[in-house]
Structure 1
Amino acid sequence: MVNGRVSRRTFVGASIAAPALATMPFAMGGVAAQDGIVATMVTDTAGLGDQNFNDATNAGGQVAAEEFGAEWKVIESIDAAAYVPNLTAAAEQGQLVVATGFLLTAAVESVGAQFPDVYFTLIDSFVDLPNVQSVLFNEHQAAFLTGVAAGLTTATNKLGIIGGERIPPVIRYEVGFRAGVAAVNPDAEVLVAYVDSFGDPETGKEFALAQYNDGADIVFPIAGLTGIGGYQAVAELNNPGEQWILGADISQEHLAPGFELAVCRKGVDTSAYRAVKQVVEGSFGAGLNQLGLGDAPVGFDNPDVGVGFEDPNGRVADDVKAVVADYQAQIAASTLVVPANDEEFESHMAGTPVPAPAG
């Protein structure tokens, strides 16, 4: 069942399929579904209605609650000062807390230590506590493939990125995308602008309009709620077949029908789904879960698959998708290691191979 929501926005997201994470058994005793599992999501400051990161996480939790007979609640964070009290309230009312995003890292470290008998899932960051499941994604891998598709599709040789805040997950998106574009179209220019907020669609629209007007024909928002502005911009300009938007995390085609070229998919919904499932089944997996590309689409039934390139609207040319598939095979075989931060990107662009990550 899904209820008990504490919110200042109307939920507009839809349930989205995503993969199950690898399980590492947790030492605390499991609780059966009939014991009345309560799972509470704490949002970042963008909150519900972002049509993106928070909405997708919420959707995954809702699906799991319905499927496994749990109760799913949401507490929205109005500002960063609310993270600790909101996580505390969530821990006091149930067995599982899902913390949505890198910005909640310090708060999870503090509150998680105070509630050692409560399970915590932290998305997009790592906290080393025995009751915390930390979920990280290889966004750079999927972003590289998205950059390949964009670099082969652009007609103007100019593309844009609209970022929210330049935190590690967003950096991985940015550098992966830029590396992918450069791999297939070294003459293309990638314009990069950061709004410094995940909750400002008005400025996101302003920045996107500026990039389109500067000649970019494909824009990639990596900005949560701010990214809605990119969709508003491409819809307002209304140049079908000439100007495109790329989805990050999930498809947002409904925001600008006909203008979403492709999606750089990230299974944040999976994180919530899997956490609820594990608590109900008594198999909660603490520790680090690092999710990357796989040989199947991102989906609840695909273990270890957390990111992917998707063409849900059938707008990417077949020959472009063939090149994307070739690069995906190289990444899967570790013959190509995609840069994940600024230092690796500079080395990659200088022709120095990025070292494969340990393990």
Structure 2
Amino acid sequence: MPDGEFRKLQVTGGSTMIVSLPKTWVRGNQLGKGDIVSIEELATGDLRISPMQGKDSKTCVSIDCCTLNDGLADLLIGAYLTGTSTIDVTCKQPIPRAIRTEIRDFLRDTRGMEIEEDDERHIRIVSILNPSELRLQVSINRMYILISSLVNDAFEVLGGESDELLSDIQDRERQIDARRLLVERQVASAIKNPSVEKGLNVDRYAAVEHANIARVLERMGDHAARLAMLVRENSHLVKTKTTEMPLQAIPTWSQELKTLVHNMYTKDVSIIHQAKTSLVQLIEDIEASESDLWTGRKSAERLFCEFQISESIRRLCAYGINFAEALLNMLMNERLESV
């Protein structure tokens, strides 16, 4: 359909206003006389017409793994993020064992994808999860819980608990990454498909902000895992008490992050801003303690370890601020649309 096509309103039945639909759009969506379309008024005042039936919205990506030296994992993730329903991995020769290992890793690191066919020269991966079935907030909440558990368990180990609390760091980090990928897949589907957008109960702007929040939480998860790893491997070197900076910042960070996640639902702007201000102050306090750290007389190994822990906690607070800012942007957009 040509860009910027204009059509005149017509009157039928004496008072009803109608406008004809472009033939290319009707044919492209396999619509005909008697078929139903949905008409939705957007916050901007525009109308959006979407087919309620017609062509199947499922999509397929085919990858010839025999033409690749490497990079299959990136192509699989790329296909997943675009929201494709089916991924066909093919090869003229028997698919190598290394390729099958990459596919298993892909299935482990994503959600809602399963192997439907597995032949010597062809593997078909299909989506079994409807992108609108799982609300975006569910994945955000899960990421938050995993991040908080990593940091709080590290704090408990430094307080004297067994380092067995940190025996599954990589598994928790992998779950955080998988949830981020799922959110981005859902957001891509919502942008391309109005029915998914409606099913998720978010507009496109809010969907994109959810993706931004998921990326922020993933980076936060990276530092939570790094902190947990440092504590598990070097807890004997750390002499800083949990009542001293920077460890003293962890309970406050944990509480403010909980406040931010909770206010994705209650949408209290003032509380979100207070949480952001508290995190800003925490960063200043941590930076001050880092300055004191370098002036003390400690072994180089202990000094380096404690500084790395301090840096991770500081980064956790910084990403918490990014979370608050993305949340404020989303809530302000809602207010603008209601005017």
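Just so it is clear, none of the values below were taken in a lab; they were calculated from the coordinates. In this text the structure is predicted, and so the values were computed from the model without any measurement. Cβ atoms are built from the backbone, for glycine too; each structure is taken alone.
The table below gives the values:
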read-out	value
For FRET efficiency 1/(1 + (r/R0)^6) of positions 290 and 330 (r between Cβ atoms, R0 = 30 Å, to 0.05) computed as 0.95, the structure of 1, 2 it came from	1
Which of 1, 2 yields 0.95 [FRET efficiency 1/(1 + (r/R0)^6) of positions 50 and 234 (r between Cβ atoms, R0 = 30 Å, to 0.05), calculated]	1
For Cα Rg over 2.2 N^0.38 Å computed as 1.26, the structure of 1, 2 it came from	2
Which of 1, 2 leads on relative contact order in percent (Cα under 8 Å, 6 or more apart), largest value	1
At a computed 1.10 (Rg/Rh (Cα atoms, Kirkwood Rh), for residues 218-273 alone), which of 1, 2	2
Structure (1, 2) behind the derived value -11500 of helix-only ellipticity at 222 nm (-39500 (n - 2.57) for each DSSP H run of 4 or more, over all residues; to 500)	1
